[in-house]
Structure P
Amino acid sequence: MSTGYYLIALGSNQRHPRLGSPREMVSAAMDLLDGALGEVLARSPIIDSAPVGPSQRRYANAALVMESRLDPAEMLYSLQELEAQLGRVRRGQRWRARVIDLDIILWSGGIVHAPGLAIPHPLFRERAFVLGPSAAIAPDWRDPLTGLSLLQLHARLTRPRPTPR
C-alpha cells in the first residue's frame with residue numbers, strides 16, 4: 001500500500017473529564033494521531049471560533065497534515081474510532097457540543113465519494129475555522145474541485161466586502 005497525505009481538521013467545544021479544556025483536547029488529539037495513524041508532519045496553531053448551529057459553546061479548532069499508509073476509508077474509520085475512544089457520541093442533533101471532531105478535509109489522492117465519506121470535505125470552503133488553520137500549514141494545497149489553493153480559498157472567504165446600501 002502506498003503512502004498518502006491527509007489534511008485533518010480538529011475541533012472541540014466540550015471539556016473532557018481527564019484531558020481538560022477544548023484547547024487541551026485538540027492538542028491531545030493531535031498527539032494521539034501522531035504515530036497511531038501515521039506521522040504528523042505539520043500542526044496549525046489552535047484557534048477559537050464561534051459555534052455553527054445550535055451549540056452555544058465556542059470551539060477550539062486546528063488542522064494537521066499527516067502522512068499515512070491508510071486509505072481514505074481506513075482513515076475515516078480510524079478517526080471515528082479515536083473520536084469514540086475520546087468520548088464522542090454520534091447521535092442526536094447535528095452540530096451539537098462535542099468533545100472532539102476529526103474530519104478529513106483533503107487527501108493527496110484527490111476526490112473520494114463513497115457512502116459516509118466525501119473528500120474534499122463538502123463544507124470546508126465555507127468555514128474560516130477550517131481554512132485559517134489549514135492555510136497556515138498547507139497554503140499551497142489545492143482543492144481538487146476548484147483548483148484554488150487553501151490560501152486563496154481562505155482569502156476569498158475572509159476578505160472584507162462592501163457594506164450593502
Structure Q
Amino acid sequence: MERQSIPPAENKLLLLYIISRMGAMDDQSLERFVLENGLMGYMEARLALAELLEAGLLQALDDQPPRVYLITGDGTKTLELFLTKLPYSRRNKVEELCAAWRAKLRREKQVLAQYRPHPGGCTVRLFLLEESMRLLDISLDLPDVESARKLCEDWEKNTAQLYTAVLQALQVGSA
C-alpha cells in the first residue's frame with residue numbers, strides 16, 4: 001500500500017494535537033506513538049518536531065536524553081486556530097489511541113533507569129515499581145556516561161531476570 005503525501009503543516013498540527021491530548025511525552029514515546037500507529041514516517045516526525053521546537057510551539061524540558069516535550073501557550077493557541085485543518089479522521093484516530101497508550105506508557109514507566117553525570121563518573125539509579133510500591137531501588141556509581149547508558153538499557157530490557165537474580169543472590173524468600 002502506497003502512503004499518500006501529507007503536507008508538513010498537517011504533520012506539525014498532528015504532533016501538537018498528540019501532545020495536547022497525551023500530555024508531556026518523551027522522545028521515544030512520541031516517536032513510537034506516531035510510527036507504530038502509522039501516523040507519519042520517522043523523517044517527517046523529526047522534521048516537524050524540530051520546526052515546532054524552533055517556532056516555540058513545543059518546549060523541550062531537558063537537552064539530555066530522554067528529552068520531554070510540552071506544548072507551549074503559543075502551541076495551544078496555534079492548535080486551536082488551525083484544528084479544523086487537521087482531518088477529522090486523524091484527530092479521531094489519535095483520540096482512540098490515547099487511552100490505550102496512556103495505560104501502556106504508565107506500565108512501562110514502572111521500570112525506570114536514570115543516570116546523572118558528576119565529576120569523576122556517573123551515578124545510575126535503577127527502580128522497579130509495582131502499583132506505586134518500590135520493589136527495588138539501586139544506586140551505582142560508574143566511571144563514565146557510556147557505561148551508565150548501557151546499564152540503563154540493559155536494566156530496561158532485562159528487568160525481570162535481573163530482579164529475580166538479585167532476589168536469588170540475596171536469598172530473599174527462601175528458608
Structure R
Amino acid sequence: MDKESQLIEELVKNALYRMDESTRMIKKSLGIVTDKEIWQKPNDSLNSIGNLILHLCGNMTQYIISSLGEVDDVRDRDAEFQTKGGLTKEELIKKLENTVDDAKRVIFDAKPEQLIKIRSVQGFSFSGVGVIMHAVEHFSYHTGQIAFWVKFMRDKDLGFYDGIDLNSINEN
C-alpha cells in the first residue's frame with residue numbers, strides 16, 4: 001500500500017473511532033437521565049441535551065452526508081434549537097446512531113478526490129479532510145457539553161474510561 005493510501009486509511013480509521021467514541025459517551029450520559037431532563041435548559045443562553053443532539057445530527061448531515069457525500073443540503077439549523085420536546089431519549093439516540101452510521105459510511109467510501117476537493121459549507125471553504133475534521137471535533141465538543149450537563153444534574157462521574165489506566169506512560 002502506498003503512503004497516500006495509508007494516510008487516507010489512517011484518517012478514516014481515526015475519524016470513525018472518534019465518532020463511535022462520542023456516540024458511546026452520549027449514550028452512556030443519556031442512560032441516567034429522564035426524557036423530561038433531556039429537554040431541560042440550564043438557562044436561556046444554553047441548549048437542552050435534546051437540542052444538542054438534534055444539532056449534532058444537523059451538523060453531521062450538512063458537513064459529512066451532504067457536503068462530502070455530494071447530495072443536496074436540506075438542513076434546517078434553526079429548528080435544531082427551537083425544538084422543545086416531542087422526542088424521547090430513545091428516539092434521539094436512534095436518530096443520532098442513524099446519522100452517525102450514515103456519516104461514517106460517507107467517510108469510509110470517500111475517494112481521494114473527494115477528500116481534497118474544496119467546497120463551501122455554511123459559508124466556509126473546506127477540503128473533504130477539513131469537513132471531516134470539523135464534524136469530528138464538533139461532535140466531540142458537544143459530547144463534552146452533554147456529559148457536563150448530565151454530571152451537573154446527577155453529581156456523578158460517568159465512568160467513560162472505567163477499567164483503563166489513564167496514568168500509563170506513553171510508549172514510543
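Assuming 26 is relative contact order in percent (Cα under 8 Å, 6 or more apart) as calculated from a single structure, say which of P, Q, R it is.
P
From P, Q, R, which structure was distance in nm of label points 7 Å out along Cα→Cβ at positions 81 and 113 = 3.8 calculated on?
Numbers: P: 2.9; Q: 4.3; R: 3.8.
Going label by label, the one that fits is R.
-9000 is what came out when helix-only ellipticity at 222 nm (-39500 (n - 2.57) for each DSSP H run of 4 or more, over all residues; to 500) was calculated for one structure; which of P, Q, R is it? Before the final figure, lay out each step's value.
Working: P: -9000; Q: -17000; R: -19500.
Only structure P yields this read-out.
Values in this text are rule-based calculations from the coordinates and carry no lab data. These figures come from a predicted structure and were not determined experimentally. Cβ atoms are built from the backbone, for glycine too; each structure is taken alone.
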